[in-house]
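Structures for review follow.
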Structure 1
Amino acid sequence: RQAAACKPFLLLLVTYLLQLAGLGCFSGALPYYAVHIREGSGMTVTLLFVALNVSAIVAMPLWVRISRSVGKVRAYLASSVLLVLATGGLWFCDSETPDAFLYTQVCLMGLVFAGQQLFPFALLPDVLDADARATGIHRQGMFTGLWTAGEKLGLALGGLVTGAVLSWTSFVASSGTVVAQPESALTGIRLAFAILPSLLVTASLLLLVRFRSVYETPSTGKITP
């Protein structure tokens, strides 16, 4: 109830939760994408994760500079819009796509995904400090606990959605051996890998726009974004 009364916190939390759910879909579908779409192996999964995370690490200083120039909220919005495009673009990476194009696309996703790793945590202290000034009550511990729970829920939700999509599209489960999948299951893998993450980040943008308007009002303690 107290968290719901703090609109900036609630909006930021749900925004981050939706984006983590998108990441959960991507991560959950990646092994299936690598094996059944790309006809690769565990090494393919590893290389794609490395491409994503190394690109994100490299891009962190750039996003810090951008945020200093345009503000944290605007930079967060920009990175989220670009993430929608980057994840959606993975839909076009099918079995015929050259490896170089696929890895370039994943690296581009990593470059903008850095914003989702950076800005929620950069904005959270501002929101908590503003809440303390507005209410006179220090509730950082409670909010931090809810934030941690939201992180776990978002990732778990993404994995759950991926599993539901694969089941709905008639994915054939196997243990230890790769079996041929129906066309519907291959489509389901690509949906969970690309389209669902893009849709979830798009949904988060609606809340992030609302967060920006609340964040910039005096009720939040006149924070400068």
Structure 2
Amino acid sequence: MTAVQEETAKYGDILILSGIEEKFTKLSRKVLKGFVWAGEHIDAAYYLKTDDDCYVFIENLYKALTNVNIPTNKLLMSYIYPVARIQTFGKWAEFGYFLCPNYLPYPAGAGYIITQDVVRYLTINSERLMHYNNDDTAIGSWVAPLNIEYLHDERVKILEWNKSHVCTSWLKHGLNPKTMKKMHFMWLKTKESCNYLRFRYTQKQLYGELSTNLN
């Protein structure tokens, strides 16, 4: 029994997807199959996809979703890349992307939020959707026909980081087991002193300073 199987047997907290090869170029298939499972088994207003090298500040994310007038349908919320050139070499090379000269707007694959109707759309159309090597550009392509609301949120921390972000960020990317533990203890030590008034943005601030509507 592998460590993952032992974890699943003990806690029941890991979904094992069968029939998908464990390699980078199969990530979009894994992500889509995960959303299909979620759409069939989980009834939620918002769904979060993240990576295993990310720390999610649950309380901050909850505040972000409940204290702000965020759309409850056709939403993609993350650090959004509005324009990016199609990669033709290296790990992220994509040779089958023919939709347009550049990638369609896509989220940081480290973490993004989509609404229930988007998950339902992915579930219904899972057998019809084109698979790409990169799961982040794949989700951007899959949801583009929905007249999606792109909410650019810099509280998803991909590269930039300092301790002050603990009170405002809802995701930090690029951690290993050691730094993950450090982040967790830093959060436990700091969260009581965080001023959550920072999350009480007005609608004007939300759609001005924090977001970029790419439609």
inquiry  = Once distance in nm of label points 7 Å out along Cα→Cβ at positions 27 and 51 is calculated for all of 1, 2, which comes out largest?
reply    = 1
request  = Have a look at 1, 2 and say which one yields -26500 for helix-only ellipticity at 222 nm (-39500 (n - 2.57) for each DSSP H run of 4 or more, over all residues; to 500), as calculated.
outcome  = 1
FRET efficiency 1/(1 + (r/R0)^6) of positions 99 and 163 (r between Cβ atoms, R0 = 35 Å, to 0.05) derived as 0.80 - corresponding label from 1, 2 = 1
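To test your reading of the models, identify which of 1, 2 gives 28 for relative contact order in percent (Cα under 8 Å, 6 or more apart) when calculated.
On the way: 1: 41; 2: 28.
Working through the options, I get structure 2.
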query = Comparing mean count of other Cβ atoms within 10 Å over residues 19-26 across 1, 2, which is largest?
reply = 1
ask   = Computing FRET efficiency 1/(1 + (r/R0)^6) of positions 43 and 83 (r between Cβ atoms, R0 = 30 Å, to 0.05) gives 0.70 for which of 1, 2?
value = 1
note = Taking distance in nm of label points 7 Å out along Cα→Cβ at positions 107 and 139 for each of 1, 2, the highest value is that of structure 1
Identity of the structure behind 27, 23, 18 (criterion: semi-axes √(5λ) of the Cα gyration tensor in Å, calculated), options 1, 2 = 2
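Throughout, read-outs are computed from the coordinates displayed, never taken from laboratory work. From a predicted model like this one, the values you see are computed outputs, not experimental measurements. Cβ atoms are built from the backbone, for glycine too; each structure is taken alone.
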